[in-house]
Structure 1
Amino acid sequence: MWEIIQMLLKGNSEYETHTKESVFLAFRSPEDVAKEPSPRTLNSHYPAHLIPKGVLSNGNKIVHVQRNFKDVCVSAYNQFKPMKRINFDTFDQFLDLMLGTHGVCKYILLLLMLLLISCLLLLKY
């Protein structure tokens with residue numbers, strides 16, 4: 001999706017050699033991000049409540065790509081099961097964690113709130 005947005009901003013279909021990881025917010029300082037030419041297309045896994053307030057008030061747009069919840073749960077279960085860092089034995093227990101107070105439901109609810117203020121495009125696959 002990041003590459004498609006780059007093409008739309010440039011107005012052509014040339015592949016962008018600048019990678020999305022180079023503007024991944026978790027790996028860049030605010031100063032480095034500010035040096036990127038406008039309009040900026042930034043990449044993040046931040047939940048909605050951690051997005052800087054200025055992003056929402058400055059007329060910026062957010063494109064959120066959301067994977068099918070069942071696929072996310074199955075993949076996460078298989079990824080975390082061997083790690084033994086999260087306390088669960090069965091898929092049902094893991095699903096309860098995913099749906100819990102701090103899980104996916106809260107994350108999705110915050111995204112829906114962004115939809116209401118018209119700054120979010122939600123794409124699902």
Structure 2
Amino acid sequence: MSWWIVVLIVVVLVLLLAGLVLARRGSADARRSRASVIRAQAGERSIAVEQREASAAEAEARARAAEAEADVKAAESTRLTAQAQQDQMAASEDRDAVRADLDRADRIDPDVDEDGNRQTQNQGDREGA
């Protein structure tokens with residue numbers, strides 16, 4: 001072989017190697033640049049995500065407060081229902097006692113017959129009750 005061919009092959013190999021090194025270096029710079037852009041975009045999205053998380057936490061806190069308020073109202077409703085039932089029972093017992101007193105009065109009143117009808121002109125006393 002001629003020494004020119006050997007020199008030419010060596011020069012071509014050196015040029016190819018230099019081209020690969022430069023291409024690789026440019027590729028690494030491009031990747032660094034792209035990574036920097038991705039990080040910047042992620043940073044911007046991170047702020048939006050933090051705002052969304054804060055909004056979600058606030059909504060959850062409002063929901064818990066509303067649930068607690070509903071629990072308080074449910075307990076108050078239960079208490080008022082129980083009180084109303086007790087009052088109705090007491091009123092019913094009082095009404096029964098009033099009827100019993102009226103029945104007793106009718107039994108001892110000489111002007112009232114066995115059916116509870118008055119025999120005299122003072123009929124307004126029994127009808128008003």
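Please treat every number below as a calculation from the coordinates, not as lab data. Just so we're clear, the structure is a prediction, and the values are computed from it rather than from any experiment. Cβ atoms are built from the backbone, for glycine too; each structure is taken alone.
With FRET efficiency 1/(1 + (r/R0)^6) of positions 34 and 106 (r between Cβ atoms, R0 = 30 Å, to 0.05) derived from the coordinates and found to be 0.00, which of 1, 2 does the value describe? Before the final figure, lay out the partial values.
Numbers: 1: 0.50; 2: 0.00.
Structure 2 accounts for this read-out.
Tell me which structure, out of 1, 2, gives 2.8 once distance in nm of label points 7 Å out along Cα→Cβ at positions 74 and 90 is calculated. Spell out each step's value before the answer.
Working: 1: 2.0; 2: 2.8.
The correct label is 2.
When mean count of other Cβ atoms within 10 Å over residues 2-9 is compared over structures 1, 2, which one is greatest? Display every interim value, and only then the final one.
Numbers: 1: 14.0; 2: 9.1.
Answer by largest value of mean count of other Cβ atoms within 10 Å over residues 2-9: 1.
1, 2: which one has distance in nm of label points 7 Å out along Cα→Cβ at positions 26 and 42, as calculated, at 1.5? Write out the running numbers ahead of the final one.
Numbers: 1: 1.5; 2: 2.8.
Traced to structure 1.
Computing helix-only ellipticity at 222 nm (-39500 (n - 2.57) for each DSSP H run of 4 or more, over all residues; to 500) gives -12000 for which of 1, 2?
1
One of 1, 2 was used to calculate Rg/Rh (Cα atoms, Kirkwood Rh), giving 1.02; which? Numbers along the way, then the final one.
On the way: 1: 1.02; 2: 1.95.
Computed on structure 1.
Could you figure out which one of 1, 2 the value 0.00 for FRET efficiency 1/(1 + (r/R0)^6) of positions 10 and 58 (r between Cβ atoms, R0 = 35 Å, to 0.05) was computed from?
Values: 1: 0.95; 2: 0.00.
Only one of 1, 2 returns 0.00 for FRET efficiency 1/(1 + (r/R0)^6) of positions 10 and 58 (r between Cβ atoms, R0 = 35 Å, to 0.05), namely 2.
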